[in-house]
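For reference, the structures are reproduced in the following blocks.
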Structure P
Amino acid sequence: MEHAAQYLKENPSIRVQVGDYADGRGSAEYNLALGEERANAARNALIAAGVDADRIQVISYRKEANMHR
């Protein structure tokens, strides 16, 4: 994470999207919330390392979206 944060600080025009996939063991709502929670943890780590919060978007994907990759 430190390497990514340093790169982003050195390149202030770059915006990032942090996403996470949850597996299908829970309900769709649970999995979306879990994915968002994990993506937010990564976002918060980048912010704590000095990356501007406005440059980071968080998204959570359902298992079904992962099946098409």
Structure Q
Amino acid sequence: MLYIKIQELHKRKFKVAQIAKELKISRPTVYKYLEMTFDEARAYTEQPLGKKKKLDHYKDWILAWLEEYP
């Protein structure tokens, strides 16, 4: 897990820029993970990507319509 790798490198006295370069991620991402707890990082990685859409609430209804009236 990325969180564990970042924390491990930080304990070994790597600088943020070095951690970012080593893991091929941005420095703001390193800062974000350094400020999180393990539980927060796990919850962050488990959340779905992207924003919710306005029509997500109606997705099943729209799909049923499209199946019925192709």
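Laboratory data are not the source of any read-out in this text; all were calculated from the coordinates shown. Model, not experiment: these values are computed from the prediction. Cβ atoms are built from the backbone, for glycine too; each structure is taken alone.
Can you spot which of P, Q the value 25 was calculated from, given it is relative contact order in percent (Cα under 8 Å, 6 or more apart)? Computing relative contact order in percent (Cα under 8 Å, 6 or more apart) on every structure in P, Q gives 25 only for Q.
Here helix-only ellipticity at 222 nm (-39500 (n - 2.57) for each DSSP H run of 4 or more, over all residues; to 500) was derived from just one of the structures P, Q, and that gives -18500; the source is Q. Assign the value 62, 23, 17, calculated as Cα extents along the principal axes in Å, to the correct structure from P, Q. Source structure: Q. Taking distance in nm of label points 7 Å out along Cα→Cβ at positions 16 and 32 as the criterion, the top structure among P, Q is P, with the largest value.
Between structures P, Q, the calculation of FRET efficiency 1/(1 + (r/R0)^6) of positions 8 and 56 (r between Cβ atoms, R0 = 41 Å, to 0.05) yields its largest number for P.
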